[in-house]
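Following this line, the structures themselves.
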Structure P
Amino acid sequence: MKPRFMAFNKRVQDRLKSSDDITYCCELKLDGAAVSLMYENGLLVQAATRGDGTTGENITANVRTIRAIPLRLKGDNIPARLEVRGEIFMTQRGFEKLNEEARRTDGKVFANPRNAAAGSLRQLDPRITAKRPLTFFCYGFGLLEGGEMPHSHMGASATV
């Protein structure tokens, strides 16, 4: 292992007051729009931007058009209420295609994929959002009622 990582690992062990092996989970940093998806009995009932961390913007109608987000959860033991947190983003390739089309039709050209994703979620017409190349990455859970929360981040990642 690299010396810098070993030093980091030692600091973590010291802080935890533990010499046990530590398992790390690494994820890509996606630059999009942080969202909260609320499911009740497996059905998507609300989607909101994370806003200031407490209050966000209701984007449910637009999120329902994103193919990567299930409208109904599948599987056994679906909780009564579940908040899924994640990032709605646009790949670089999708962003480039969107801007190419905008240039051809004298439409709005976006500065970067993050702005394109955020702007797509704020459309007043969900049909416009449906045409945008948006995708979703889940990175965790918030509220969970009527189910058991995974004991680790890796467990949560495996759940979704």
Structure Q
Amino acid sequence: MPGLPVLTCGSCDALLLIDRGTATKVGESGTVPFDVSPIQLGTTLLVDGVRGEIVGRERWGWDGGSWNEWLLQLPGDAHRWVAEEAGQYMVMAPASLHAAEAEKLAELGGKGDAALGERVQVGLRWFTVADIKSIRCLASEGHLPAVVSSQLSGASRIDLRSA
């Protein structure tokens, strides 16, 4: 077990929170569909010279389709999310935001497509808003860092690209 706090049950689709050796059902994980992606649970990847293993997946949807985000567990309890779009893979790391940065991203999320192409600074780096979608979680599997129920919907997803 990778030491992550959330586990999905492959037989009953329960979303389980693991705390001090006790599993508590906190929601439904949904059923992930078969996927032809070369990335699957157990796949090992090398990122920035560090080898990790895919231990979880979330399936997200929007009005135009769906996609996977795979959780890559790295040594030292670090993790990254791996996603694929049009044959290109992205490795995403958590970012700590200052209040002003979080407010700016929330504002951009509310603008929808009108924000496409806008530039935003996060820390010392500049990014361009490449995509904004209203999304919903369809399903999940494996180990996860946080509870995201298959009932979650209406969240905004903002994709930023390095400027």
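Readers should treat all values here as calculations from the given coordinates under stated rules, not as data from a laboratory. What you see is a predicted model; the values in this text were computed from it and never measured. Cβ atoms are built from the backbone, for glycine too; each structure is taken alone.
Numerical summary
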read-out: Distance in nm of label points 7 Å out along Cα→Cβ at positions 19 and 75 - highest-scoring structure of P, Q; value: P
read-out: Test item: helix-only ellipticity at 222 nm (-39500 (n - 2.57) for each DSSP H run of 4 or more, over all residues; to 500) calculated as -9000, pick one of P, Q; value: P
read-out: Of the structures P, Q, the one that 14.9, 37 was derived from, the read-out being Rg and Dmax of the Cα atoms in Å, for residues 11-50 alone; value: Q
read-out: Of the structures P, Q, the one that 18.9 was derived from, the read-out being mean count of other Cβ atoms within 10 Å over residues 59-66; value: P
read-out: Source structure (of P, Q) for percent of Cα pairs over 27 Å apart, computed value 38; value: P
read-out: Value 11.0, calculated as mean count of other Cβ atoms within 10 Å over residues 43-50, assigned to which of P, Q; value: Q
read-out: Identity of the structure behind 18, 37, 40, 6, 0 (criterion: P(r) over Cα pairs in 10 Å bins from 0, in percent, for residues 67-130 alone, calculated), options P, Q; value: Q
read-out: Structure (P, Q) behind the derived value 2.8 of distance in nm of label points 7 Å out along Cα→Cβ at positions 91 and 139; value: Q
